[in-house]
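Got some structures for you, see below.
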Structure I
Amino acid sequence: MRKIIHVSPLLALLALAACQTVQGAGRDLQSAGQAISRESQEAQAGM
């Protein structure tokens, strides 16, 4: 039981760090998607 009490804060910190990492990755993917959309619109306009 004592191990669980000592490990719980560490697990909580890891979970928070993982959330921030996933959120950052989501922003990166969103930016990449917007860039692809812009490029495709420019390509269609040039046809």
Structure II
Amino acid sequence: MDFWLDLLFGNAVGLSSILVIFAALGLMLFFGGYFVYKVLSSPAPH
């Protein structure tokens, strides 16, 4: 736990890297959910 607190609040590089990781995960979840939504809501091709 001390490692994560030092990584988050110890310097700006650790905080920015954590933010980048969470932003990338958020984008992947959003686009994955959007893809599944579009596939399920699209009309049948024939």
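Of the structures labelled I, II, one was used to calculate distance in nm of label points 7 Å out along Cα→Cβ at positions 5 and 21, giving 1.8. Name it. Display every interim value, and only then the final one.
Values: I: 3.0; II: 1.8.
Only one of I, II returns 1.8 for distance in nm of label points 7 Å out along Cα→Cβ at positions 5 and 21, namely II.
Matching task: 68, 10, 5 is the computed value of Cα extents along the principal axes in Å. Pick the structure from I, II.
The correct label is I.
From which structure (I, II) was helix-only ellipticity at 222 nm (-39500 (n - 2.57) for each DSSP H run of 4 or more, over all residues; to 500) calculated, if the value obtained is -35000?
I
Values in this text are rule-based calculations from the coordinates and carry no lab data. In this text the structure is predicted, and so the values were computed from the model without any measurement. Cβ atoms are built from the backbone, for glycine too; each structure is taken alone.
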